[in-house]
Structure I
Amino acid sequence: MVMVFGAFSKMIGGMPVQAVVKTLDLECKMLEEDVEHHRLALDGDALSILRFGRFVRMVKSGEVMRRLEFIPLDHLEFYKETLVRLVNATELPASVMEQFEYAFPLML
């Protein structure tokens, strides 16, 4: 099994914040194509990245994610750090943190 999240988090964490949203969109598109063409199984890592990407796209377009989604606990911290970077660079509104807490509650 390929561990997609490790490579993804290293790539996103090391790039200029202005490139994060576009890169996230491209990564999600590649993951969707890989799953569709059976090059990658839709595992927890892929689902996590796709859910985070959908969340960021919705926030960017002014929408609110209304359904609760599961993201592995060890991914949440990275996503929160990424959102803080995006807010600090004014790529996303400050309200994104509240929306994130609602959309991805801690499910222990």
Structure II
Amino acid sequence: MRFGCDHRFWVVVDPKANSTLQDILFQASLTDLEQQFRGGLTMEENPTLFTEREEAEAEATGRLVAMRVAREIARNGDPARLRTATRIELRDGQEAVVFAEDIART
């Protein structure tokens, strides 16, 4: 598929502590994405591009769930059972990590 400057696609970025689905999933063109980078988007936020909304929503939801699970484990986890857990990873069908969140101990 060929993309021009104004063709639209879906973008997913890593969530922050209070992110909603709308914060990390958005539709953009190459022109819009250029503006996002000028406005502060970085590669550390792991922007990922999708042509299909359903696929983008599934990944965005997975990233939110992984982040929230890691946060809850850090807050409420049983230290005896979770002593060795340091990271939550979401993997795709080929076992590539698509999102990872370290478990911060509080």
Point to revise | If helix-only ellipticity at 222 nm (-39500 (n - 2.57) for each DSSP H run of 4 or more, over all residues; to 500) is computed and equals -11500, the structure in I, II | key: II
Practice item. Assign the value 21, 16, 13, calculated as semi-axes √(5λ) of the Cα gyration tensor in Å, to the correct structure from I, II. Key: I
Check your understanding: Upon calculation of distance in nm of label points 7 Å out along Cα→Cβ at positions 9 and 65 from the atomic coordinates, which of the structures I, II produces 2.5?
Key -> II
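Values in this text are rule-based calculations from the coordinates and carry no lab data. Remember, it's a predicted structure, so these values are computed and weren't measured experimentally. Cβ atoms are built from the backbone, for glycine too; each structure is taken alone.
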